[in-house]
Structure I
Amino acid sequence: MKNEMGKSVVNEETGRDEGPQTFGERRFTVPVDTVFVRKNGTANPNDTVVNEMRFEVPLQSNRLIIQKNDLAILNIIAANNWKRPIYFTSPYTSLGFGSYLRKDGLTYRLVPIKTERPQDKWLITQRVGSLSQDMNIDSATKNILDKFVYSSKKGTYLDEENRRHGLSIRTTFAEAAGDNADIGRKDVANKLLNKCESMISAGDLPYAMISRSSSHNIYGLYYLEASYKAGNMSLAEKVRAALKKDLEQERSYYNYLRDEREDLFIGLEMEARDNEIMLLILDDLNKAYGQNPQTNVPAVEGKNPTIITNIKDSAKRKDSNRK
C-alpha cells in the first residue's frame, strides 16, 4: 500500500498528483502481534488468534475493481497495526475480509481470529442462510442490553426504509437472545427479548408483513426462533400467529392470480414459491420447539428446499423512492 499505491503520479495537464491508476494485487496479508491483540482486547481470551490475516479481493465481472474509498479502507487496515478498533456498520464483504468480522451488537469489528458460527445452531439458518457472521456474545449482549437506547412514539408511521432499520434492530436482539439461550442463558435471552418488545411496538412494526424479497417475514422467522429458544412461548405464539396469518393471506393472493389472472402472475412465480417455503419453515419451527422446547435443535435435512436470499444491512440498500 505504501510503496506502490503511495507513489506520486502527477497529471501533466492539471499538475495534480492523482496517484497510480492501476492496481496490480488482490491478495493481502496483515501481520498480527498475537500477544498485543489479546492484551488490548481486540481478541477474547478464548479466541483462536491467527498469526496473519489473509484475504483476497473478489473479482467483479471477472475484473478487479478497486475504488478510492476501497484504498482508504485498505490503508486504514494496513497502518492501524491493531492499535484501535476498526468497525463497519454492515457485514462488509466486497474487499474479501468478511470472515474476519465479528458482530458486537449493531456493528461489525475486524478481528484477527478464526470466527465461529453460533448461528449454525439455528434451524432457520439452515433454510435461508445466515444474516451475519460470528457474534461476540458477551460484548454484543452488554452493548445492546445495557447501552443501546431506542424509542419511537407509539403510533408512529414507519415507511419501508425505516421498517428495514427497525427490523435490523429487532433481529440483532433476536440473534443475541437465541445465541445466549443456546449456551444456557435463557434468563439473559428473555431480558433481551423483553427490552426489544418494550422499544419496538408490534403495532408500529408488525412481526409479519409483505415486503421486497420477503425479507420482513424472514426476519420474523428469526425472531420467532429466538423466542422459542428462550422458552418465551407467549411471545413465540404471537409471532407465529402473525406470520401464519400473513403468509396464508399471501398464499391466497398468489393462488388467485395464478388461477384467475395468469397475466398478472407472470414474474411472481419465485415469490409464490418462497412464500410456500416459509410456511413449511414455520411448520418446522413449531414442530421443533412448539410442544417440547429445546435449546439445541437438530438439523432438519432434506425436507424443505432452501430460500436463497440476498438480505443485506439497510445501510447498503437504496431508499425505496430512489431509482
Structure II
Amino acid sequence: MKFVYHPRCLEHVQWEGHPERPERVEAIVKRLRAQEPASAFVEPRPATKREIVRVHDEFFVEKMRNRKEGPLDADTFFHKGTYALALLSAGAALTATRHALQHNEEAFALTRPPGHHAGINFAGGFCYFNNVAVAADFLSREEGLSPVAILDFDVHHGNGTQAIFERRKDIVYVSTHQDGIFPMTGAAQETGIGEGAGRVVNVPLPEGSGDATFDMAWDKLILPVLEAARPKAVLVSLGFDAHYADPIAGLSLSSPAYIHLAVKAALFAREHVKRPAVFALEGGYDLAALSECVGGISLALRDEKAPTALNDVRDSGGVGAKAVQRAAKIQSAHWGIEA
C-alpha cells in the first residue's frame, strides 16, 4: 500500500483546541514511518481548478478562492492558506487514485482537510472541497470506469458526497453513519433522485452500534449491493470517528473491526473489480485509534498481524440490527437483495 502525504497538510489549523488538528495526521505518519519503508510515501500535487469544477459549481470555487478569513460555519474556519491546502488535499485523492490504477496496488490518501461534507456549492463540517468526489468523477468520466462505488465509513453522513452524486447513475454511494447527529441527513429513505434513483445507500445506525452491527451491515446489505452494482472501481471515504475511543459521537467500532472492514472493502475490489481500492481519510479524532487503525490496515493487507490495543468489543449483540434490516428492506426494491 502507498500512502499519499504532503507535510503542508499540517499547516491547516482551524483554531486552538479544535478536534480537526494537525496532530491527527502526525500520529498516523509517525506510526507508518515505524513500520513502512520510506518508499511507501508519495507526495501529491494540488488539484487544478478544472479538476475541482467537475464536481463543484465554478462560482462556488471562485468564491472560495477569493474569500477572506472568517468562519464558514460554527465548526469550520477559512484562513488565508485554506484554498491552496484544500486543492492539495483533493490532489492527494487524485494522486492516490492514479497510483492505484498505474501500479495495481492499494493507495491511502492522508487527505487533510477532509472532504465528504463539501457539496456542489457549499462547504462546512471541517470540509472545503470534496476529495473523494473529485477522484470518483475522474475515474468515471476520464477513465471510463462506471459505475464507481464510494464506501463512506464515518460516524457522520457524507452529505456533500450524496448531494454531488444523488442524481447520477455512474456513482453508487454507500454510507454508514450514526443516526440523528450532524449533518442530520442520510436517512435510509434517501436513495437517489432521477437517474440516480437507487444509487444512494444510507445505513443510519443507532448510538452504540459497533462490531457486530457493522458485520451485519456488510454481509446483509453492503456486499449484496456491491455484487449487484458490479462497480469498476472502489473508493473508500474512511473516517475513524465511529471508533469507540473517539470523542466526537457514539458509535462503537473496535480497532480490529475497523481494520477488518477496510480489508473487506479492499478484498472485494481485488477479487470482484480486479482493481485496487483507494482510501481517503475523513474524520477520526482519537490519535491512538487513528494511528492504530491506519497502520493496521496496511499490515493486514500484506497478511501481517496488526497489533491492536483498542480492541474492546462494545457491540457483540448487534444493537443496530433493526436499522440494518430496515435499510436492506428499502434497498431491496432497487437491488433485488433479501430484506
Structure III
Amino acid sequence: MPHRPVLAAVRDLHRHFNGRPALQGVDVDLRAGDVHALLGPNGAGKTTLLRVLTGLAAPTSGTVTILGEDGSGRRSRTMAGRVGLVPSGTRTFYLRISGLENLIFFARLHGLRRREATKRARETLRDVGLGEAADRRVDTYSQGMQRRLAMARALLTRPDVLLVDEATHDLDPEGAEAVRQLTLRAAGDGAAVLWTTQRVEEIRGFAHSVTFLDRGVVRFAGSVTQLIDRAPIGRYVLALRDGVGNPVPARAVSEAVRHLAHVLPAPGADHVLIELRGGAPLGRVIAALAVDGHDVVACRPERSEIEEAFLALTSEGRAS
C-alpha cells in the first residue's frame, strides 16, 4: 500500500515556557486518512503540541508544516478553517443559546454567510447525532452531547487536519465510543487525525500509529503493534482447579512451575499471580501445570500489554 500523503508535520520542534522546555526535538507526521495517537502521562507536552499545531502557541525553534505551508506563524482564516480542534474541556460554548445557534456563530467566524452557515450547522449536527437537539439550549446537554457538539464545531469547515484533545476521559463507555466513531468517520473522509489520550487501551484497534511523549521528549514512534512489543515480560493472573474441581494452592503452583515462573501474592484466594522467568513462554507454564494435574480455567494479564508498554516507556524517561 502506498504511503498516504503527510498533511501536517512538525520537525525538531522545541517549545519553552519561562526558560523551561515543554517540547524537546519533537517530530510527528499526520497522514491523510490516519488516526495518529499521541500518548503520554500528565505534563508530557501533548496539549502544548496541539496548541502549536493550531497556531495558539509559537514554537521556540523547529518547523511546523500544515498542508504544505508554514504553520508556525499567524494563520489566515482559510488556513484556520482547514484545521479542526476538539478541546478537552466542555466549557467552550455559549450555554444559554442552542447548539444550532452556537454552530452558526462559529461558522460565521470562519467567514460563511448566514444562509450557508445555518445549512452547514444543521447538516453537521445531524452528522454527529444531535439533529433532534439542535434547538435545545446547550446547558441542557449531557457531557456526551457537549462532546459531540465540540466534534460538530471542529467538523463545520470540513477540515483536512483534525486535532482531538483528551476527548473521552470523562465520558461513559457509550459516549466515548460515539466520539471515537465520529473520529474514525472523519479519518475515513480523508482527514489526518491527531488523537491525544492517557486512556491507553482505547488506541487498540483505533489508532493507526502512535507517538509516546514524556516530559516533552518522544520516547517511541511507530505502530500500535510495535508499541506492544516494547512491553516487558508480563504478569498473569491464573485461576486453577485440581482433578476434583478444587482451587490449587499457590505452593503447589510454585512447585509445578519453579523453573519457569515466580508465584507472587495473589489478588484472591481462588487465583495465583505468576511472573514469567527469563523469557519463558506462557504456554510452557500452562503445559507444566497440566502435567501436574492442574487445569487453568482462566488466565489474564495483570495489566494489558499497552499499559505495560506505557509504564515501561515512562520509567525509561524517568531514568534518563
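Matching task: 0.30 is the computed value of FRET efficiency 1/(1 + (r/R0)^6) of positions 91 and 283 (r between Cβ atoms, R0 = 25 Å, to 0.05). Pick the structure from I, II, III. Structure I accounts for this read-out.
Matching task: 46, 25, 16 is the computed value of semi-axes √(5λ) of the Cα gyration tensor in Å. Pick the structure from I, II, III.
Working: I: 39, 26, 19; II: 26, 23, 20; III: 46, 25, 16.
Considering all the candidates, the number was obtained from III.
Read-outs throughout are calculated quantities, based only on the coordinates presented, and are distinct from any laboratory measurement. Note that this is a predicted model, so its numbers are computed, not measured. Cβ atoms are built from the backbone, for glycine too; each structure is taken alone.
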